[in-house]
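J.: Below, each structure is written out as structure tokens.
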Structure 1
Amino acid sequence: MIELALLAAHRPGGLFARRASGPVTVEDFLSDVAALADRLPRRGHVVNLCRDRYHFAVGFAAALCCRQVNLLPPHDTPDMLERLTIDYPDFYCLTDAESPGAAAVFEYPAALVHAASQPVMPCFPADQPAAVLFTSGSTGRPQPHARSWGDLVNSALAAGRRLGVASFGQASLLGTVPHQHSYGLESVLMLALQHGLVLHAERPFFPADVIAALAAAPRPRLLVTTPVHLRILLAQPGDMPQVDLLLSATAPLSASLAREAEVRFAASVFEIYGCSEAGQIAARRTALTEEWRCLDGITLRQDTAGTWASGTPIAVETVLSDEIELHGAERFLLRGRIADLVNIAGKRASLAHLNHHLNAIDGVLDGVFVAADDDGDTVSRLIAFAVAPGLSADLILAALRQRIDAAFLPRPLHLVAALPRNTLGKLPREEIMRLLAERRRSGVQER
């Protein structure tokens, strides 16, 4: 039986994390993991809701020590937690904040008592169930996908090799993304665990906080973020702290935004392509190329059912939800999500393509196309929402006419103060439908 260690590259006596209260050594982290594992409820599944990234890391590892599976739903609303009870009736919530309202809650202890002996490095069987990741819900109800410890480790190692993480040594790792989601789990927590990086416990969100956290972190430093967060950051005036590597995922990153980020942060910007179903699949340096290259050990093939991904980091060959143009078994172009393709008057386009052109209009801060009819079912009639202070709907539509086929112009275009994006910058379909219903109830008429 193959066993894989919790930490693969941290040196004894070295740092594992930095917190507001001070640095955390590798030994302190392992002692906290052991102490929490002794106190966790003896159940089969845990929803780790810890906001502090260090607490989340300790809880994730402690659950593995107890052979518990970490459930990582896209959000922690009462409705979502209630749905989990159907398939995982034995789950409990681990939290370091207010109670989420679930039936079983275990609060992260204010203090953990360490054993007198030197902590032991935990090792777990590669096939041990480690986590259940859920799709974001941007195209419907979130769906669960199980990952083993070996899947997560192999994915992190493959991503680290592609990104050259080893060359950064004990680098500072900061993320604006939530650790409860697949991108945050794989590109923040697992990257730190398997590559000896120093995890920063805080998750800065507002631009000033992100800039301050970067400036305070010792170099080399890595930033894991999203196109939405990156766009807001780059709108800030003045110099940015230098970053040695910047990662982006969860939504398409435009080449122009990537190039600007490389200049402002003096860093290489890499985009990660993956999904909850299969994990991380490919990467590209977006400022230089449109082409994606699969991570080591992963190959793609196509048949009438679609594009399939397989390889060492992927336990079961998985069909992808994107339209892909293959350039061999390991290189490809993305042409948009299959669920996003719309057909109007015999013409086809992807919503991602249309969103790109909407957001490229000067003065549009955020925008999205939606295919919906009067009862909320997806059809081939388009509407759009735009956050564009100072612009009229007529001006935006005129700009769109210069960019897209007239068949895909939105009817209507709604101007709103903000879009209901989640913490990953995604727009769950149910939130968009709720926003549309509110506009209709209010009787707002727009172009």
Structure 2
Amino acid sequence: MTYIDAESCRHERGHITDSRFYGGRYATAASRRIFCDNCRNQRWLDIEAALALAEAELGIIPDDAARQIAAAARMELLDLDAVAAEIDRSGHSLVGLLRVYETVCEGSSGQFIHYGATTQDIQDTGQSLEMRDILDELDGELRAIIGHLADHAEQQAETLALGRTHAQPALPIGFGLKIASWVDELMRHMERLDQMRPRVLAAQLFGGAGTMAGFGPHGPELLERFAARLGLATPTLGWHVARDRVIEFVSTLAMITGTLARIADEVRILSRPEFGEVEEAWRPGKVGSSTMPHKRNPERCEQVVVMARLAAAQVGAALAAMIGDHERDSRSLRIEWAVVPDVSHYTLAACQMVLETVSGLTVHTDRVRRNVESFADKVTSEKLMLTLGEHIGKQQAHEVVYGLSQEAIERGVGVEELFRARPELMSLVEPEVLERIFEPARYMGSSAELTMRTVAEARKLTPAAAS
């Protein structure tokens, strides 16, 4: 194997989310920005500045030193090569940055950087800010997806469709009800995101073993001021080894991605020619295959399922991070440093692709209806059973309709045909009633009402829904 030499290539793109070939479907511009190394270093500088200013308010460090520390908290002032060299020399993920940061502070003010704090205080707080930024991005993406889906659900509320269970024809439904199910699940995720913010997005500032000893008598008040400056919650205790907040974030994102994959996979299946009920937007120039020119592959929907599987894989690793020793254990952190960015990349990528899918989705209502009509006398078997049950009892009626249905399948004939050939059954049902039984559109239950109830709830989240 031939490799490009280091002089002409810095070999910086090693993860699939960074790949120019594949990265566009594994991450987004927003997720890359949030987890960019330089942006993360700037975030740590911002946290150190917030700490210094809060400490100065309480007289822990000189006010002038805090102002100098805050003024120097800019990545463009730092020698990044020197930072990298210090990281290599120290073998520490933060000390290298702090040493170079100290050199750009005026006078002796740099001596008060990181006063009383421990590295994990800064990095956990930084991770909370990263998670907050991800939740902010998710909020907007999910609202947009819900808005488009609510539009589709409303438009298709009364569209006769084939409900399927176990991948087989079941009962008639409104096509909007299927879409409303997606909306309903996504709205519950929105609730989860709102509820988790005050619980999960917390500051960390408790010192080496969680006692705040380095801050003297001012620890609790300092924490409140520090957290307020950063817009984070003030925790009751240190959470250096209590990692449930981070696990909740990872698992919730994996759940959201799973729902997005359920939506995408349904679109993928229903777009198959055998179904032909929906179709993704297509643009000229998009290639489905390098060898079969006719292909219009649902690759976007397939990729969402890939994102869900990768996101789910992060949950197991995150759960393993809950097991930490004593008051500090870096084994947990080093797992989180990998899984928090990855699950975030995958979830935002899935959101972006689902938004592209639903905003350009076409529902072929004529084909949807024809698919129901193909199974009309089978998917109305429940109605036939309940009607007969009024005369001979539900259980006996089930046996009768079961026999008719299975015979119809075996012989390739209609249930109605077999029913009409049984005088003893025909005598139980009025002719006009029998006619209505085998009309699927008359057995959609409360599909439209349930759909519109869901749409009404969605409008509260997306009052200016997409058209």
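J.: Of the structures labelled 1, 2, which one yields -8000 when helix-only ellipticity at 222 nm (-39500 (n - 2.57) for each DSSP H run of 4 or more, over all residues; to 500) is computed from its coordinates?
T.: Going through each structure in turn, the value belongs to 1.
J.: Which structure, out of 1, 2, was mean count of other Cβ atoms within 10 Å over residues 224-231 derived from, given a value of 18.1?
T.: 2
J.: Could you tell me which structure in 1, 2 was used to calculate Rg and Dmax of the Cα atoms in Å, for residues 64-127 alone as 15.0, 44?
T.: 1
J.: Match the computed value 23.0 of Kirkwood radius over Cα pairs in Å to one of the structures 1, 2, and report its label.
T.: Only one of 1, 2 returns 23.0 for Kirkwood radius over Cα pairs in Å, namely 1.
J.: When relative contact order in percent (Cα under 8 Å, 6 or more apart) is compared over structures 1, 2, which one is greatest?
T.: Working: 1: 11; 2: 19.
Max of relative contact order in percent (Cα under 8 Å, 6 or more apart): 2.
FYI, it's all coordinate maths here, none of it is from the lab. Quick caveat: nothing in here was measured; it's all calculated off a predicted structure. Cβ atoms are built from the backbone, for glycine too; each structure is taken alone.
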